[in-house]
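Each structure below appears as structure tokens.
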Structure P
Amino acid sequence: MAKQPEGRPDAPEALPGPVVDSHCHLDVVDRHLKGGEEDLGVDDALARARAVNVTRVVQVGCDVASSRWAVQAAQNHDEVIAAVALHPNDAARIGEREGMAALEAAFTEIEALSIEPGVRAIGETGLDYFRTGESGRPAQAESFRWHIDLAKRTDRTLVIHDRDSHDDVISVLLAEGAPDRVVFHCFSGDADMARICADNGWYCSFAGVVTFSSAQPLRDALVVVPRDRVLVETDAPYLTPMPYRGRINASYLVPLTVRSMAQVRGEEVDELCDALWENSMRAFGEW
């Protein structure tokens, strides 16, 4: 594979209507994990997104520190709302290395953050069998159940991280009783799983992966997701859409994913933008 050029990808053509980046990690974009890339601060990232009609961002926490950062970002920027949680891999790490008492202490901090102004969601939580082995899975499952309960108690949207764990995620959700609003972040299932989500009224959020040549099963799933349950996201700085795969991602690249989604679904881009906006407002509440 040819080496990707350094620096930011060029901004794509602006979308015809506003959309929401339903899952972003602006704190990681701000820190910039990749050498050789130009810094992209939060204000700059949001301004570049606005310029292409990506006018709202859901900033997502993965541990106590990033959840605190998400709350502050939401309180400092009108276009940002926050999701707070322990990522399943972080929950497993705490449980294995520090014990369940430490995990309970982290839960207490997340619960306090969950009722802060600007917090609309609990996430990302769920199960991840790709990075966590058998020994860490009990802590993951305990954490997932706890976050489901917190979302219900606080009337927050549940944002799910599901990697190589589709069946168990669905089983836990159904056994515990899902909150009123559930978003499968970076949906990675097939068409059959998309139908299960649709039957339960859960939202499926698609990232840049849907543009990859190897992702035909994901595109098959996108086709069957009802129009009123589809969302778009970056998961920035990860999962950059084609033709910039492998480079740093940011919310201003959402139009690439949206246009690809519209083509796959056989919809006009402006109609899909309208649906994505309306769905985001229902999934997270207007802001």
Structure Q
Amino acid sequence: MNNIIRQICNINGIQPTEIKRISVGLDNYVFSIKTENKKYVVRCNITPYNETIELTETLYNLGVPVAQILFAGKYQDLYYMISVCIDGKDLGLVYADLSIEDKRIIANEVCDIQNKVSAVELTQSFNQSDWVEQMLKRAIERIAKNKYFNLTKVDSVADLSKRFEKYFRSIKPVAYLDDISTKNLMIDNGRVSGVVDIDCLGYGDPLTFVALTNVALLNDGNDTAYIDFLLEKMKISPKQKEAFLFYSLLYCVDFMGERGMSFNGNTVEVSSEIISRLNAIYDRLLADLERESLM
């Protein structure tokens, strides 16, 4: 694969001195490129990047710190995109070293970014209940196939979703970045330096991105102070707090379904320790939701 990436770079006048695969993402082949005095990122996929390019330009014009795309095209059977490299590391890679004040500031910066993204006009109708149902269906299919977790957990989340039907109907959908969790959010010197790997936007309830981040942090064994700061900045209601915990449970079973799956040659790690941890996270979130519901 490195030879293909080198050819793509050469076609666009870039002479790499180092090519390194970035394996954090699951849906694309991503490579870090170094030349004598510059750094780039090359992303490849079997599908075109037309929507990604258009979306990146839209977000850039709104003041969202996205990486500028320099080149895009097709080489053999792969579509590619070359962008400037944003300094920093994914939030998950530096989270343990951040101070409490860093986490508060980053939460404020992320909420400001999401407010800018909300200005993007909706291009499609959206039904939150349908989204939840699709998430549950995907979890069931994957867990049934991989057999690492008990399907009754998904059934329980499906039953809980009925409590939120009125809440789902009340949501006024907005656009938001739905995949900036412990990845895709770049941190440099304790501050947000940019957002990467944006192929689409979420539409609906922005609390879902907070829930995704919550489960990702718990899965990595981190504290969730950053989550508390996000929710504080968003000024959520008691019902929204319940919805956040429900979404967290939904992402928990989604994480369970991903264990053992392969994406572009990357297999999501699974072990007895990971299985036990996700089961414990599920139990904790369920208890938190029940307690919140009684308040």
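What follows draws every value from the coordinates through simple rules; no lab data is involved. Keep in mind that this is a model prediction, so the values were computed, not measured. Cβ atoms are built from the backbone, for glycine too; each structure is taken alone.
Thinking of P, Q, which structure, once helix-only ellipticity at 222 nm (-39500 (n - 2.57) for each DSSP H run of 4 or more, over all residues; to 500) is computed, gives back -16000?
Corresponding structure: Q.
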Legend entry - distance in nm of label points 7 Å out along Cα→Cβ at positions 189 and 213 - highest-scoring structure of P, Q: P
Inset, instruction - Could you tell me which structure in P, Q was used to calculate mean count of other Cβ atoms within 10 Å over residues 165-172 as 18.1? - result: P
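Any idea which of P, Q comes out highest on percent of Cα pairs over 23 Å apart?
Q
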